[in-house]
Structure formats: structure tokens, C-alpha cells
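These notes open a run of structures that come right after.
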Structure I
Amino acid sequence: MRIILENLGRRFNKEWIFKDISYVFSQGQKYAILGPNGSGKSTLLSVLLGNLTPSEGKINYSDQTEILPEHIFSSISLAAPYLDLVEEFTLQETIDFHFKFKNYQEGFNAASVLDLLALSKAEDKPLKYFSSGMKQRTKLALAFCADTPILVLDEPTSNLDTQGTDWYLSLVDKFAKNRLVLVGSNQSYEYDFCERHLNILDYKK
């Protein structure tokens, strides 16, 4: 799987958030998208996800053959603070619903995801009663345990304590090896494992 950017740019009104990004993201590599808060990291990730269209330039997805942008969602897993979960669903219902659209990682099922979360006693609890940390752990578990070639993690340790951050890094070790991983962050401990860095400030005009 590759994501190829050709002179990519995105603007809001007359302000360019980023401009002239030409870059190739390749399978098996891990990339940190860097920049201070408000610099446009999440905007770039949203363009890569196909949620936003670029204002200029091209973005191509290929996995031996070209993938249309409207179909790329099936190849991507996302965990982000702004990703909404259905608050009325229980944890079990959330897992079951998510994996109607994604395949499990090999050897995993709903029970395995619950075990990974260590929240088996909360499986029948609606998410609206979860703490922000429990919700973030749920988002991460769903993303990591889905069998997709692309894994996008935007501010992945938001609302997590030290133990939760260690748990996140253990998921990286277990589930990120052969995937194209994109991490939007300005906290080094979230992306220290990334071999390549793209700083959004380098593409400001």
C-alpha cells in the first residue's frame, strides 16, 4: 500500500494550511506528522483519510492497483480524540458494530478485544458512562485490532495516564509492524518509534 502526494495543498478561505506537499507514504513504514497545536496536522490527516478534498494537487492510493479515494476507508483504521463513538452503544455493541465493517486481526475476535482492553466487566455498560480515558482506550483497541494496511493515530494518548500510554506503546509493538502507520503528534513519546518525520511547518506559505 502506498499513498502518493503530488503538490498537495489545502486552504480555508484564503489561508493556506499547507501547500506543495509532494511525498510518498509506503507500506511497512511509520511516519510522524509533526507540528504545534493548530498547525494543520489533523487537517492533513483528514485529507489523507479522504474526509477532506485537497484544494490543489493530487493524492493517489495504490495497492498493486489504484484505489479510488471514495473506497480507501476500508483500508484505513483511525483513532483520534475527535472520532465520535455511539454513546448509547454498550462496549460489546461497539465492538460488534465496528467489526461489521472491518476484519479482525488474525487470531482475534470480540472476546480478544475485550481481554486486550481489560474491560470485560464493562462489556454491557453504555459508552456514555465511560471515562474519557476508557473511551480513548476503546478507540485505540478498535483501530489496532482491525486488519487494515493503514493505521492513523492522531494524538493517540489523549486522555490516557502513564499506564495507558505504556499500554498504547505495547499495541504499537504488537500490531503496527507491517502496516503503513501515520501518527499526528507533538509529543515525542507518542511517535518515537516512527522512522520518518514530516513537519507541517515546512509546507506553510
Structure II
Amino acid sequence: MADLPKSHIYICENIEEYAEQLKEDIKPYRCVTYMREDFLIEDAKAVIAEAYISEEREKFLILGAKSFNAISQNSLLKIIEEPPKNIVFILLASSKSIFLPTIRSRLPMVHVKDKNSTALLNISLKNLDLKALFAFVKENEKLKKHDLQELIEQIYHHAFMVEMMELNQEQLDAFDLAYRLTPLNGRSQSILVMLLMTFIAEPRRAS
């Protein structure tokens, strides 16, 4: 069985549309959605109550709103940090500034610019080999810095939500490094090779 995604924050322009896309990606696993104009303390209490309903397999709680007040976020801190068994939290908003620093520090964050940024990549990270790696890098060797950052985010989303991989620490560190190197005029080829090599190194170590 494919590894399922972990709790995350997604920053996107249309949270309702993206919530529906996530539900399709996660099928057949159960999703409970809380889409609000303003996410209030009573909404947080409902989420916490739902989270403590025991599940035999993963259940995804999708929380989306134009604003999350500070009280509701603080009430969610503990359960997000230490979720009950098989509970996955996905928070959706239009800006990362909506969330308190304490929430942002507890969950990885992905920026989703538009529908194209979540399109399927023409690459299989689970079955990546050197030939496919270098073909992909060649295809994207002339990207500008902004486009390269978007591609890095797209690769992350593809691994996490499309191929449903559980990324190891080396891979997570590589995504962080790739994203930080991009504004420093790093060559797109070198950055992509560094990042994608982590997806073919793991099988070699296990063999």
C-alpha cells in the first residue's frame, strides 16, 4: 500500500476548489471537511471532537477558512502536535500570515499558486532512475528563479499527494535546501539533480 500523506498546511488561492481536489486525491480514505468564512473556537472544538473518534485507518480532517482566529488556533496546537492515531490534519488558507507562528512551526507548508501548480508531473519519483532524472532536468534547465521555486513546490506536492510517499529526512532536507538555494542564483540543473538524487539513493541503500 502506498504511504499516505501526513499533516500539512496548503496555501492556495481557491481553498474550496483545492479541498475538493484533495478529497479526490485521498480517496477512498475518509475526509471530514470544515470549510468556513471565519474559523472560530466552536469550529476548533468540533474538529477536536472528531479527531478523538477512533478510526481503524487514516482519516483526514480538512480545515479551510479565510481567517482562523488566534483562540481557535491555540486550541488546536496540542492535537496538531500530537494527533490521535490515524488522524491527519490538512489546513487550507490563502496566506501563510493567517496562521500563528506556533501553528506554522508544527506543520510543513506548501504554496499552491494555481491549478497548473498541482498538475501531474511527467515523472515517477517512486521509480526514478538516472535516465529519467536527467531527462527531467534537461527539460527544466532554463527555468527562471520564480519558476524553479514553483517547480520545487510542485515536485513536493507530487511526491506527497499524488504518489503518496512518506518522505525521509534526507528528502525533506533536500527540498528545504533546494528552495533556499534558488534565490541565490543557483543553477537549476544542479539544484534539481541534488533534489532528485535523494529519490534514487534510498533504494540503493536498501538493496
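Of structures I, II, which gives -8000 when helix-only ellipticity at 222 nm (-39500 (n - 2.57) for each DSSP H run of 4 or more, over all residues; to 500) is computed from the coordinates?
On the way: I: -8000; II: -14000.
That value comes from structure I.
Given structures I, II, which gives the highest value for Kirkwood radius over Cα pairs in Å?
On the way: I: 17.6; II: 18.0.
When Kirkwood radius over Cα pairs in Å is calculated for I, II, structure II comes out on top.
Taking 12.0 as the value of Kirkwood radius over Cα pairs in Å, for residues 21-76 alone derived from one of the structures shown (I, II), identify that structure.
Numbers: I: 12.6; II: 12.0.
It traces back to II.
Work out which structure the value 33 belongs to, where relative contact order in percent (Cα under 8 Å, 6 or more apart) was derived from one of I, II.
Working: I: 33; II: 25.
The read-out was computed on structure I.
Using the calculated result -0.72 for log10 I(q)/I(0) by the Debye sum over Cα atoms at q = 0.14 Å⁻¹, for residues 13-108 alone, pick out the matching structure from I, II. Walk me through the numbers before you get to the answer.
Values: I: -0.72; II: -0.47.
Clearly, the read-out refers to I.
When distance in nm of label points 7 Å out along Cα→Cβ at positions 29 and 69 is computed for each of I, II, which one produces 3.2? Don't jump to the answer; show the numbers that get you there.
Numbers: I: 2.2; II: 3.2.
Corresponding structure: II.
State the single structure among I, II that was used to calculate distance in nm of label points 7 Å out along Cα→Cβ at positions 45 and 197, giving 1.8. Show your work: numbers first, answer last.
On the way: I: 1.8; II: 5.4.
Comparing all candidates, it corresponds to I.
Just so you know, all these numbers are worked out from the coordinates, no wet-lab data involved. The structure displayed is predicted, hence computed values, not measured ones. Cβ atoms are built from the backbone, for glycine too; each structure is taken alone.
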